[in-house]
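Following are the structures in question.
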Structure P
Amino acid sequence: MTEDPQTLAVYDAKAAEYAACFGPTSFQTLQDFIAALPEGGRVLDLGCGPGTASRHMAEASLKVVATDASAQMIALAGEIAGVTARQESFDDLTGTDLYDGIWASFSLLHAPRAKLPDYLAAISAALKPGGLLHLGMKLGDGERRDSLGRFYSFYSEEELRTHLDTAGFTVTSVTTGEERGLAGDVSPYILFLARG
């Protein structure tokens, strides 16, 4: 996850509240992600938060690695049976052909726009050939902080498709919607499933 101190401070302070209030935005998308992976496959929950999605993946007998830069979020994720939780930022993602799937659900939106191509390239490298990426982002433009002080980057669907294409991904499904976030505002979002 991001190393932005202000964003991390919010998540550290509100980890329990976040865990109590939020599940996967689209449970169906998570189920589709799990169903598309090989039995017992290895997955990375990148920017896992309290590990809500990690729990579902572990219960589906996937081998789950969960990473987040927030110490408090990792403490919660680390309590989940079958989940290997590590405190790491996006910059710590290295290696090749490690994962059958990477779940990046509303985590990369905390990265500066200038860094997204690098992170998608690292994700592409870390996935096994034909591996599956779930990418959840907020729609909009520019970079700004929300009322809680968290840093956000916003994108159009076209921008995200271009970034995914450049990183070598083929988009297989797109879902859009709106959701009320931790700050209380309702924002439009987009979910991609894409093959590496």
Structure Q
Amino acid sequence: MPRSRTNPRDRLLAFLQKLEVAAAPPPSVREVCDELGYHSPNAALKLIHRLQKSRDVIYEPKRARSLRLRKKPHPGVPLLGSITAGFPDEPGVDPTERLPLDPASFGIRNPAAAFALRVRGDSMIGRHFLDGDLVLLDRAAEARHLDVVAALIDQECSLKTLVIQNGKTLLKAENPAYPDLIPAHDLEIQGVAKAVIRIITA
């Protein structure tokens, strides 16, 4: 059976990742040989030591099954300005600020699809989104009926509940002081809310 042409380094890292996702124990050196098609344990050890030197893996020679991926700090989630939870407004963007969060902890499968916005206004208090909160969103998630979404409606941004009924789509406010928003021309979902972060001050 032909082996993958992917280089051994990437194949070993992918193998370790697969085992980690499956909650399987770390591989032995012999299992690394089997995975990579090596006949000699020395060849596997040479590769392992190279990855150890580049700080991609952790390996303790005197311990059985000690080979594992080194956990690297997540680069965080970009905070892209603020979004109104009131009447729609133009978005503000400051891509230089990042929140030290791991998107996977909030159910976001693709870290590159995660972003955060600061909530302005009180139209979403019925869903517990308060003025000043940070909302974590997933731009890759499929928006469904009654999801809280960041949406571009007629070229203006707003945070609202998505309502899809009888073939029609609108953005519902969760505060009776605000009207629902019905698109006159365009409605583009920019992200589905996955979490709200509130800073509590004394």
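Computing log10 I(q)/I(0) by the Debye sum over Cα atoms at q = 0.10, 0.14, 0.15, 0.17 Å⁻¹ gives -0.35, -0.72, -0.85, -1.14 for which of P, Q? Of the options listed, only P reproduces it. Taking -5500 as the value of helix-only ellipticity at 222 nm (-39500 (n - 2.57) for each DSSP H run of 4 or more, over all residues; to 500) derived from one of the structures shown (P, Q), identify that structure. Only one of P, Q returns -5500 for helix-only ellipticity at 222 nm (-39500 (n - 2.57) for each DSSP H run of 4 or more, over all residues; to 500), namely Q. Quick check: 2.8 is what I get for distance in nm of label points 7 Å out along Cα→Cβ at positions 38 and 102, calculated from one of P, Q. Which structure matches? Structure of origin is Q. Between structures P, Q, the greatest calculated value of mean count of other Cβ atoms within 10 Å over residues 158-165 is seen in Q.
Computing relative contact order in percent (Cα under 8 Å, 6 or more apart) gives 15 for which of P, Q? It was calculated from structure Q. Each of the structures P, Q was assessed by distance in nm of label points 7 Å out along Cα→Cβ at positions 62 and 78; the largest value belongs to Q.
2.6 is what came out when distance in nm of label points 7 Å out along Cα→Cβ at positions 134 and 166 was calculated for one structure; which of P, Q is it? Only structure P yields this read-out. The maximum of distance in nm of label points 7 Å out along Cα→Cβ at positions 70 and 150 over structures P, Q, that is, the highest value, falls on Q. Sorting P, Q by distance in nm of label points 7 Å out along Cα→Cβ at positions 110 and 182 from high to low puts Q first, with the largest value.
Just so you know, all these numbers are worked out from the coordinates, no wet-lab data involved. Quick caveat, the model's predicted, so the values are computed rather than measured. Cβ atoms are built from the backbone, for glycine too; each structure is taken alone.
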